[in-house]
1. Determine which structure produced the value 17 for relative contact order in percent (Cα under 8 Å, 6 or more apart), calculated from the coordinates; the candidates are I, II.
2. Assign the value 2.7, calculated as distance in nm of label points 7 Å out along Cα→Cβ at positions 29 and 45, to the correct structure from I, II.
3. The value 61 for volume of the Cα convex hull per residue in Å³, for residues 37-84 alone was derived from one model only; which of I, II is it?
4. When FRET efficiency 1/(1 + (r/R0)^6) of positions 21 and 69 (r between Cβ atoms, R0 = 30 Å, to 0.05) is computed for each of I, II, which one produces 0.05?
5. When you work out distance in nm of label points 7 Å out along Cα→Cβ at positions 13 and 61 for each of the structures I, II, which one comes out largest?
6. 61, 23, 19 is what came out when Cα extents along the principal axes in Å was calculated for one structure; which of I, II is it?
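All of the numbers you see were taken from the coordinates with simple rules; none came from a lab. These figures come from a predicted structure and were not determined experimentally. Cβ atoms are built from the backbone, for glycine too; each structure is taken alone.
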Structure I
């Protein structure tokens, strides 16, 4: 039977709709904390992808100034996730480098 995520029924803890194997109180608490952190991390990674999409959409629509403004916000968000350990620093550098190159090319063709 599937149950909602993070549901406690009696003395049983369900995460992802599945009964956990945590038996001791400490293990149950750690399972609850892990679920809470997983949901927060998922939201933050989703926000990062939204920022990336905004910049790429602005570039696709040939709005270089809008892309440049979005890039600054995206860099801040990506650097936060790196400092929290949610994404690897090389992945962040790759995204920043590629988008910055696209923005510079768009500005060069516009000028």
Structure II
């Protein structure tokens, strides 16, 4: 599960770099001439980071935290729809992938009697 969330973070980095190179950066990055604050840059990365911490520290709630993290990534994508629709689409796919990671973590929670 940790590897999956690391790949989500890597995908967000790829989206940020690609958007900036193409000239349509994500809202949380901003244009090169007018970049956003560093704290705003870190916003999308809070979701994967918190999910990784939850995997080790808050195991009981890790799947729900993963769903909340995926929702946060979906909100980040929604803010890009107007100015950068292509970037928003990719961020949306990343959010769906993150949600599937969280749903898959539900499977490890079931207790079966053999």
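1. Details: I: 17; II: 28.
Of the structures listed, the value fits I.
2. Values: I: 2.7; II: 1.3.
Source structure for this number: I.
3. Numbers: I: 50; II: 61.
Label of the originating structure: II.
4. Details: I: 0.05; II: 0.70.
Label of the source structure: I.
5. Working: I: 4.5; II: 2.9.
Checked I, II; max of distance in nm of label points 7 Å out along Cα→Cβ at positions 13 and 61 sits with I.
6. On the way: I: 67, 26, 15; II: 61, 23, 19.
That value comes from structure II.
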